[in-house]
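The structures come next, written out as structure tokens.
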Structure 1
Amino acid sequence: MAELLEMKNITKVYPNGIVANYKVDFSLKEGEIHAVVGENGAGKSTLMKILFGMHTPEEGEIFLREEKIDILSSSKAIEKGIGMVHQHFMLVPSLTVAENIVLGAEPKKSIFFDKEEAIRITEELSSKYNFKIDPRSLVKDIPVGLKQKVEILKALLRGAKILILDEPTAVLTPQETGELFKELRVLKDKGHTIIFISHKLKEVKALCDRLTVMRNGRNVGVHNVSDVTEEDISRLMVGRDVILTVEKGKPNPKETLLQVKNISQRNQFGQWMLNNASFSLKAGEILGVAGVEGNGQRELVELLTGLLPLTKGEITIKGNIINNYSIKEIRELKVSHIPSDRMTYGIAEKMSIENNLFTDKYDTEPYSKKGILNIKHIKKRSQEQVKEYKIKCNSPLQEVKMLSGGNIQKVVVAREFSSDPQLLIADQPTRGIDVGSTEFIRKKIVQLRDQDTGVLLISADLNEVMELSDRLIVLYNGEIVAYFNDVEKLTEEELGLYMLGLKKQDDELIRGAVHEK
């Protein structure tokens with residue numbers, strides 16, 4: 001395979017002085033699937049954003065088919081046949097699949113939008129690449145796996161021959177991931193070149209031809225995927241051996257901390273997102289919640305944390321019915337919350353790392369006394385937490401928004417774990433996190449469990465939810481459709497069937513999710 005694209009000597013320095021890329025070389029061979037892996041803050045996302053015209057480097061050159069090109073915007077990248085599918089989809093929920101795919105390049109009949117032509121274009125494109133999708137469906141009504149396909153078809157319609165995929169399987173079931181991989185191989189066979197950014201090393205091994213490893217803003221090696229193991233890749237990424245499986249002993253559950261009774265909840269469109277769900281959680285155990293995103297997990301978390309008023313049912317934490325509690329009142333019950341959307345609910349982005357670490361403690365001793373902040377203690381503890389949680393930054397006084405996504409997640413986790421929680425609600429705690437940080441966070445969750453914290457774990461990462469959970473429930477269309485008391489005997493494939501609604505346990509088994517008082 002010939003060299004299709006080369007990035008040479010790429011250096012990018014952010015305004016705060018952080019060097020995201022330093023003299024990085026990166027190349028693609030035509031018709032390959034090439035993985036880019038590395039820890040959070042290693043520089044891989046910055047490098048790809050430079051390739052897609054979202055960032056401009058201080059130094060370096062880009063060559064396409066040996067011709068030097070300047071990519072000063074995303075529209076210029078698209079002109080050159082480079083497309084990018086972002087981890088967070090950029091779709092309009094109220095429009096149809098076809099309308100989203102042609103958005104910005106709408107076919108016209110006279111001066112009006114030609115809806116039937118948009119449908120024809122979508123059907124033709126879907127057929128060409130073997131994507132099974134109904135062009136007339138509203139995007140808000142289709143599952144997350146199909147939304148992923150809509151994004152890919154959008155890029156292909158605009159002429160993308162090089163396709164950058166950022167964490168494309170983060171929210172997919174094993175079945176959806178397998179289907180996506182088949183479709184990506186079809187793209188490869190039709191001459192497309194794919195860059196696959198992922199933290200899931202098993203998937204890198206299953207799909208990719210070569211991989212580039214980034215560490216501390218540098219390219220530290222390019223390898224044929226067939227020549228390296230998952231352990232080799234993680235060692236190259238982190239610079240040390242990483243334990244890829246969770247080590248934990250048997251749980252020792254104590255008193256019931258959380259009791260959820262027959263809760264039901266509508267969303268903004270009037271749909272029932274939770275339907276008569278009941279379960280409980282004890283101190284000293286981890287209860288996992290699995291499910292394809294959009295099946296009630298978000299509403300469940302928002303109800304438990306006070307972000308959403310309850311429509312129907314009852315939630316009890318430590319003997320207190322919290323249906324009408326405020327967020328602060330719930331947190332005062334020693335409840336910690338790692339939100340899935342860290343930028344909206346996890347941080348105040350214009351504040352410092354230090355301030356973000358203590359936003360929940362500013363009015364308690366020893367962080368303050370009689371309304372006066374103990375600055376000396378706050379500085380000492382912030383420095384300790386930056387070190388303990390390996391937050392890559394210039395200083396705790398740095399604005400948190402200047403960190404990489406993974407390091408922002410570490411700030412959130414450090415704050416929530418250090419609050420001495422009795423109940424931890426962990427919603428996608430390692431999403432977008434590298435293997436080293438994932439190992440660290442998972443160990444901390446198990447440590448909390450062993451210190452008698454009750455942990456409710458919501459995760460789209462099936463490996464994570466299966467390895468960490470002591471018990472497990474599955475949500476589908478807002479209902480608990482399965483309950484597993486012995487997670488060790490469960491396979492990812494079987495779990496995926498329940499998540500997709502292809503299987504459901506009988507009510508007697510599901511009632512096991514509720515402990516006896």
Structure 2
Amino acid sequence: MTDNIIIFDTTLRDGEQSPGCAMNLEEKLKMAVSLDELGVDVIEAGFPVASPGDFEAISEIAKNVKNATVCALARAIEADIESAGNAIKLAQNGRIHTFISTSPLHMKYKLQMSPDDVLDSITKSVVFARTFTDDVEWSAEDASRTEEDFLCRAVETAIKAGATTINIPDTVGYSVPEEYGAKIAMLFKNVPNIDKVIISTHCHNDLGLAVANSLAGIANGARQVECTINGIGERAGNAALEEIVMALRTRPDELPFNTNIDTTKITKTSRMLSTITGFNVQPNKAIVGANAFAHASGIHQDGVLKNVQTYEIMTPESIGLNDSKLVMAKHSGRHAFRKKLEELDFELDDDALQEVFARFKILADKKKEIFEEDLIALVEDEVIRENETIQFVSLQVRAGSTGPQTAEIVLNIEGKHHQIKVEGKGPVDAIFKAIREIYPHKDARLLLYQVNAVTGGTDAQAEVTVRLGENERTVIGQGADTDTLVASARAYVNALNKLIIKRDKLNPQRGDI
């Protein structure tokens with residue numbers, strides 16, 4: 001049995017099913033290329049039958065990804081499988097991932113099928129998938145609550161039908177590590193020819209055990225792990241890719257396994273996903289949280305100053321995180337600015353570079369110190385603005401204790417400037433009311449307004465997150481600026497643009513495993 005662990009990333013499929021995490025085609029493609037550069041072995045690009053947009057995104061990813069296998073999800077339905085096969089046909093390496101529920105609860109209430117009918121469906125779906133590709137993965141949805149005897153029969157059936165990877169999902173995050181590991185070991189003991197396929201884990205985090213369960217699966221013979229960047233996904237999310245990879249890298253004494261992940265690209269990929277989705281990583285998040293390498297306790301600080309290994313089990317550099325340092329100034333030229341962005345792994349075309357450089361000059365006049373985090377925020381904010389229907393132009397605000405608080409805002413909508421001045425209960429309220437006046441969206445509700453500082457100091461750039469909800473749709477927008485109110489306007493406009501895009505999409509039928 002190989003010691004190499006296949007990293008199967010489902011950020012673009014299961015991760016995108018997080019409320020508010022929907023991505024457009026350009027965002028999905030950008031993320032897929034980043035995952036490919038990270039060294040992910042398999043990219044689950046989406047659920048093509050869900051919508052024309054999903055199908056198109058998977059097809060584009062299949063054409064552009066250079067190294068990873070591109071995977072498309074399908075229920076045990078011929079139309080789903082045919083759509084998946086067509087979506088991946090241009091990939092250098094393509095996979096179809098088909099699934100069906102196997103637990104008594106799901107078979108009775110969700111599928112309304114007998115166990116024999118489910119087994120028959122497994123055979124038909126896998127055999128049909130093999131007509132499109134030799135790389136077919138089969139999943140037993142809700143495997144952690146499936147009776148052992150029937151799970152063995154289902155896995156054996158899938159192997160006989162031609163599946164090359166068998167996934168054992170803890171779909172609802174119900175398992176605990178000892179139990180999940182024992183289930184994987186049980187399958188190896190009881191299923192004929194199981195050594196001819198790859199066994200995979202797909203663990204959800206409802207009890208906070210997704211990573212622990214995944215590692216237990218690896219310890220008992222699983223050689224593929226399904227995970228997401230930052231652990232995003234349905235409900236409480238999935239096993240976090242960065243946590244699994246760094247656990248394997250840091251503890252080879254207990255987990256003697258390898259991956260193909262370039263860990264120095266973890267931070268960049270994590271930040272890119274946060275920018276695209278608007279889902280900020282919690283500060284105390286393992287590996288990629290802002291506090292992951294921070295030390296506040298005097299005892300800890302003393303130890304780290306004497307020997308960093310006293311309180312750090314891995315280095316910031318191992319995940320691509322460099323110490324924040326002064327890197328640019330207001331007299332820096334465009335050439336030096338471009339070179340610095342290249343060092344931070346950003347490649348911009350001439351128009352985007354000009355826009356970011358102009359904003360950098362404005363920022364440099366306002367701030368005494370420009371840190372790498374400031375540059376990253378500028379670039380990511382520019383990436384967010386690409387191809388927006390509504391564009392922020394300018395803002396003037398009157399605030400204070402005496403009132404009235406007013407906001408005068410200018411927005412560009414499809415090439416035409418619109419200006420309005422509105423009173424509110426506070427400056428933020430006035431800004432958001434003004435945007436609503438210019439572009440009415442009465443059914444949308446503000447669900448979240450959050451402000452974070454990019455760096456320390458009173459002159460730090462603010463990153464603002466706004467979540468809007470409309471009917472069953474939820475979107476998240478982000479904006480950055482040294483002026484918190486300008487960042488707020490940018491974030492709201494960004495969320496509104498995403499809402500416009502989402503209004504035009506068909507309601508997807510979700511694939512849950």
Structure 3
Amino acid sequence: MDKPTETTIADQRIEHTNLSCLYEITKQLASAHNLQDCLEKVVETLAREKDMTTGTVTIVNPNTGELEIEVAHGITAEARRRGKYKLGEGITGKVVVTGEPILVPQIGEEPLFLNRTRTRGDERKKKSSFLCVPIKVGNQCIGALSIDREYRENLGVQAENDLRFLTVVSGLIAQTVQRIRLVNEEKEKLRQENSQLRRELSEKNRIEEIIGNSSRMQEVYDMVHRVADSNATVLLRGESGTGKTLVAKALHANSSRRKGPFVVVNCAALPESLLESELFGHEKGAFTGAVSRKIGRFEQARKGTLFLDEISEINPSVQVKLLNVIQERTFQCLGGAEVLKTDIRLVAATNRDLEKAVENGLFREDLYYRLNVFPIYLPPLRERRTDILLLAEYFLEKFSRENNKRIERISTSAIDLLMQYHWPGNVRELQNCMERAVLICDENTIKSIHLPPTLQSSESVATDKPLSLAAAVENYERELIIDALKKNKGNQTRAARYLNTSLRIINYKIHNYNIEPKQYKGTP
């Protein structure tokens with residue numbers, strides 16, 4: 001039996017290396033979900049197994065029609081950004097147009113070589129061999145795979161083998177690109193459908209004059225719509241400044257009593273001696289100073305809604321009378337003998353812990369249960385942080401219009417302060433903060449210096465849930481992209497250029513962070 005020659009052994013070694021490399025690449029591509037990640041692993045494998053010095057995967061950008069380096073090994077990020085070609089331009093452009101592979105023994109002697117990446121300046125790199133094969137999906141060429149390797153004499157058979165091997169790899173890449181694109185298209189379709197459904201639900205549940213799209217506010221909207229058209233007593237719970245009065249108005253506006261009056265009584269603002277008279281009215285001569293008959297709020301609110309704000313502040317004697325009105329729907333005014341019927345919808349609100357007040361004997365237990373028929377909890381602003389920017393922009397527009405100013409945006413640094421602050425005064429405090437900022441701002445942008453000093457101290461930052469590094473990076477990226485979109489009127493291509501990155505990456509980030517570029521078309 002003939003002994004294998006050195007050439008045969010070398011061929012077997014190359015074949016074994018090719019199979020080993022192909023196995024690794026196939027594994028990486030088969031399990032890929034993210035195109036860029038898997039392509040980076042492919043070029044790393046080629047570098048390790050095939051002795052290449054640099055390698056790139058270039059893909060046609062569907063939006064610009066230009067060839068852009070998707071991933072690269074052995075060149076800097078700056079060089080990668082420079083590596084853009086029109087179809088037919090340079091060696092890579094020619095490969096994509098013709099669909100045929102190209103082998104250049106010495107890259108420095110090739111007239112089509114443009115060196116856009118500026119990575120082959122020295123003599124040694126100019127002598128590198130350049131192999132480039134097309135990446136095809138069906139009959140369409142979507143990009144190219146290319147590698148540089150050290151120049152060797154008598155390339156011959158090895159170069160041809162390498163071209164064939166790279167062609168096989170490019171075919172695997174093409175299949176993966178097609179698979180991931182189909183999956184991403186399906187995901188994007190589902191995302192858009194989901195977003196559309198959420199918008200429709202949001203619009204359906206939307207309550208006029210109440211700003212907020214967070215999940216916590218969606219729960220409030222849902223509760224309001226469920227109870228609005230009934231006569232059930234509603235108890236609004238929540239800290240001061242969370243918008244209880246707005247919700248009370250929304251309950252009235254969405255009810256069958258909307259054509260009737262909406263009467264507000266702030267129980268904490270009236271002295272105990274006057275509260276009973278204010279609620280139930282009095283007859284002439286009922287007490288010193290009662291020179292004429294007064295109609296109480298229960299009568300004024302007939303066929304409408306009576307809103308009792310700060311209900312926890314009423315004294316025990318008024319609590320007894322209020323309990324009777326809720327139970328019997330009848331009352332007597334001070335100094336009167338006639339029993340009057342009431343036809344109202346009662347909405348009460350408190351920022352106190354009523355359960356504790358009942359426990360301490362400060363609030364009647366039976367009245368508590370009569371009021372607590374349908375409680376609605378309004379979350380503090382720190383628990384609905386996704387609404388902060390939405391509210392800030394709403395107040396910015398409102399106060400700019402009222403003060404005849406053209407302030408068009410909030411800077412990223414100011415947004416950071418707004419988002420980090422713990423807002424003990426809730427929406428009311430944010431409203432006051434934005435009004436002050438508008439009044440002292442003489443530019444077209446609200447900056448951090450225009451915000452109150454309280455927002456800029458370390459003690460004001462909410463530290464109950466510190467952000468992870470990943471979350472902080474995501475927030476920073478999101479604000480950078482929004483800032484770029486604002487400055488470029490929602491144009492994603494110009495925003496990508498402004499941020500010195502590719503349109504593909506910007507599109508990916510926009511979808512990932514649920515940013516709507518269209519809403520920034522009108523911004524400067």
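Values in this text are rule-based calculations from the coordinates and carry no lab data. Bear in mind that the values here come from a model prediction, so they are computed numbers and not experimental data. Cβ atoms are built from the backbone, for glycine too; each structure is taken alone.
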Between 1, 2, 3, which one scores greatest on distance in nm of label points 7 Å out along Cα→Cβ at positions 292 and 380?
1
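If distance in nm of label points 7 Å out along Cα→Cβ at positions 60 and 260 computes to 4.3, which of 1, 2, 3 did it come from?
1
Given a value of 2.1 for distance in nm of label points 7 Å out along Cα→Cβ at positions 28 and 404, calculated from one of 1, 2, 3, which structure does it belong to?
Values: 1: 2.1; 2: 4.6; 3: 6.5.
This figure was derived from 1.
Quick check: -12000 is what I get for helix-only ellipticity at 222 nm (-39500 (n - 2.57) for each DSSP H run of 4 or more, over all residues; to 500), calculated from one of 1, 2, 3. Which structure matches?
Values: 1: -9000; 2: -12000; 3: -15000.
This figure was derived from 2.
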